[in-house]
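Right after this note come the structures.
Please treat every number below as a calculation from the coordinates, not as lab data. Predicted model only: the values in this text are computed from it and were never measured. Cβ atoms are built from the backbone, for glycine too; each structure is taken alone.
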Structure 1
């Protein structure tokens, strides 16, 4: 019995990293005043047709026909659902700019699994709608770096690569490259770091007779918008101008960016990608509305955490396991657990014979549990402090609670 190929399974130990990521995303977004929302897991195919990457639609979607004969996709990205939500809010006149929102959920791409890429990944999308000023671009980027920090990573281990789609389009026009191939040229530059120089140049020559050197020379000059944005970012964010950073989606209109771990051995793929997309809401039938945002996935982020992150800080409350040594004490042990639970997290695990307690202690030492409490047939309370492997016997519950508080305070110093 195995899960469907490419789908994700997180046993409790593996789920701890995911929980760390989810907490970092939610904590950071709410600290910056973003509101959470949810979009459907299943979308009608027409929500994506002519609005997203042709490669995704042609090669990477999970699609099927439902019992009503409708063509359905497992969502390959969250943005179309978000755009649909914004159009509906506009229609109901319930949207006031700047509208700051975030969403967390699974997205699905039918593609080859490799390091940093799964067929299902969990993604955080965060966006500011209705704000054309560059402070929104700067804040979105600062949110991304704060999420990395709150996940236990250090900002110094990452850099953000910036470009401006509109400035690049102007450069291509100034070089007299035909407008109808601009999208293909941009997509090719987006793949430049992933294919050989020879293949890149061959593909470019098939699109235009302008030389690669001429294009590279023209793109060397950092756009004023990119320079302005770099100057607005917090000092501990390392940002560089990158003419090869284009992003694969055609709906981006201005600033685009990707955040990478500096060490390519940790993660070759970007951990964050986003930018400004001021025309997207119109494409979905809404009123003109500027927007900027990014997506951050859990797969590459987990690779970074496994290698770069410090151990998470101790929880501010101790975790306790409680058991009874005798079957006759089961109800009494559960009642004690209920009292202690008013102060600390408690998990009751049933009746454990006295000669098995050592195995219980060894197991929970590895599970970040702080204390194991065993109740014997005389109603005595035996507290095992796992970090120093000492057992203390106490007669009553109030003294037990006092002991746990005092001992945990000492452990946490």
Structure 2
């Protein structure tokens, strides 16, 4: 999988760094599912605090956790960037971040101004050091791939997202007065969904679609220019939010059209793969890209004309499906590989093969749960709103499913280390 990148044990962070973020993200996903189960249709109403909480559970709790874990692993692989003391760096990132999420949820629930400041303090302490350090290391690279360049732009958007979110919190709390609240909210949402989550997935896909599935590469012009184009448009959206709010829907529509085209290109490449068998991760990617294309069409249409409430809810569901489908696809590739790679590199005779860490049938069962969750959410949006509670149960189930897979992989890793023999390197200790 990553062999062509020349990954060595010296470059890779400890497996615990990646798995702690993946497991944390899965547990936040369980919380998000339970929240949807408890609040039902209210959690989809943009004006309700329940919807703000669900959104941030999914974006900060789930997506940010999985994406930071993936960046810790992929920056050494795709960009040759590694960090000193990655375990300490991960701990200093994860715990303030999670305390900040709890404080932010409580702030949304109670509208207490002091809690917004507390949330900003914790979120800033967790996010700013790691994001700025990653961005600085990428900035100083001499030779960039499309993936590493895109990751750099995504991290820039993440930092911008934090500062816009901080400004929103100060505006809501009454500490600042400049800025149109609705325009800044739309900008914040666009930076988070498209500039951070969307662009990071796009950047990763440039490398992993070809590498994992043996497909033709993306067009060179597209791979080199798309991250810059999306980031440029979102930076223009920042200017518009402060000065020309009426331009926001048009700028955002251009961003979505770029993402839509990328979704179609990815689906085309998956249809051209040279490995004929399609495992669960291929179908997760396909589900994600189809969801992205449909979500982009709905959101752009909503910028041109008012959409009925069911179609608005469907756009939220489909964009969430896009992001979560790709997260699951990547997790089912990364976790088994890392378990095998670290044990094999340490010289253990019985390092389990990837299919022994997470069996393909286990991932296929998760795919079935995921598609059922998506189907139930669509029916809830159009026919029976009470099914939102069932959707929440299914969402909690699928995050519990992947959390169990991650935990079992970690347990297997520790079991092999504790009970199996290592290869004798002739006096040289395997690292």
Given a value of 15 for relative contact order in percent (Cα under 8 Å, 6 or more apart), point me to the structure among 1, 2 it was derived from.
1
Taking distance in nm of label points 7 Å out along Cα→Cβ at positions 38 and 174 from the coordinates of each of 1, 2, which one would give 4.9?
1
Suppose helix-only ellipticity at 222 nm (-39500 (n - 2.57) for each DSSP H run of 4 or more, over all residues; to 500) works out to -25500; of 1, 2, which structure was it derived from?
2
Out of 1, 2, choose the structure whose coordinates give mean count of other Cβ atoms within 10 Å over residues 254-261 equal to 24.4 when calculated.
1
Out of 1, 2, choose the structure whose coordinates give P(r) over Cα pairs in 10 Å bins from 0, in percent equal to 4, 18, 24, 21, 14, 10, 6, 2, 0, 0 when calculated.
1
